[in-house]
Structure P
Amino acid sequence: MIDDLKKDARERMGKCVQAFQADLKKLRTGRAHPSLVEHLKVDYYGSEVPLQQVANIAVEDGRTLVISPWEKSVVQAIEKAIFKSDLGLTPMTAGTVIRIPMPPLTEERRRDITKVLRHDAENARVAIRNVRRDVMNDIKELLKEKLVSQDDERRAEAEVQKLTDKHVADVDALLAAKEKEVMQV
């Protein structure tokens, strides 16, 4: 029983870290990367679909993204989606190919991005702690129902705390790496 709870906690905490990693990919760091625009929703024949489902996204050089739509009719919708996004990017269209140059980040924008990074990291830590709280409550319930001994309960709580510490450290390491990347000129 306790093993199942620990396994569940490990999986849920791992998902919290993965969600944080996914959020990091969406932040602009001055370098071109397809994940910056993949998630943008494009109006495609009346329905909202992710950009990656209607076009090929590639990196031309370190600072330019190239989007090649599969249909000419989607070009305007893609441009509109890029303008509507909060990325601050300006697409340049040449026929059916859309180029997006990445402007260099200003010092102020870099600081704003690090604030967003820290906020996202704190949200990930809170999510991990919420998983810990849920599992600790479940362990206490098992103790109340006399399904586990006090020694087993203490041991399980210590292991869950170690899991929590490990996953929080993972989030902190990801945050430090991304902050270093953002502040690099």
Structure Q
Amino acid sequence: MKTISYAAALLCLLGFPVASATDWQSDPANSHLNFAPSYEGMPINGAFKEFSTSYQTDSQGQPNRLIVNIAITSADMGNSDLNEAIGAIDWFNISDFPEAQFISEEFSDSGKETFLARGTLQLKGFKKIVTVPFRWQVLSDSSASMTGELVLSRSDFSIGSGEWASGEQIGVAVKVWFDVAFTTKKPNL
């Protein structure tokens, strides 16, 4: 570790730029993570009120790592009866699985500030590979935004099992979309 620090200091003294990563952290007050299952073909909007997102870019601004932690217990569908129902064992089973996590270290550039993050989504005890498209915009030296949208299959995570598994009343496809505001942490050397 000391060798790396000495090498970085030597490069700075010699006038060489030292590449550094930038750590970005979501701003909870200005970030949104929404989901919409459908009931008899009509979307029902919900949101996760508590989640955090960490995003790391390299010295060229390219993505290195994306981590999203979601408090499943914060799921809100705008109705107390629905909120209670989705916490049950056939749905999110929040007593056993109160959190979900997405981690990606594999990215591809789609052009025009858009990327695909391929990673693992852990939800309700299941781990599935998921590709998340997103747009990344640096707004200033200390702020940025990430937006995106994807569709997940709730059956991949046994959400809505038993009598709800067929998708007849409540559709299997669930739209997920997000608008996350970020601020920077100190750069890593």
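We did not get these values from a lab; they are worked out from the coordinates using the rules stated. Computed from a prediction, not measured in an experiment: that's the story for all the values here. Cβ atoms are built from the backbone, for glycine too; each structure is taken alone.
Observations on the structure shown:
- Source structure (of P, Q) for distance in nm of label points 7 Å out along Cα→Cβ at positions 62 and 78, computed value 4.2: Q
- Among P, Q, structure where distance in nm of label points 7 Å out along Cα→Cβ at positions 134 and 166 as derived comes to 3.8: Q
- With semi-axes √(5λ) of the Cα gyration tensor in Å derived as 38, 16, 15, matching label from P, Q: Q
- Source structure (of P, Q) for FRET efficiency 1/(1 + (r/R0)^6) of positions 86 and 142 (r between Cβ atoms, R0 = 41 Å, to 0.05), computed value 0.65: Q
- Test item: helix-only ellipticity at 222 nm (-39500 (n - 2.57) for each DSSP H run of 4 or more, over all residues; to 500) calculated as -3000, pick one of P, Q: Q
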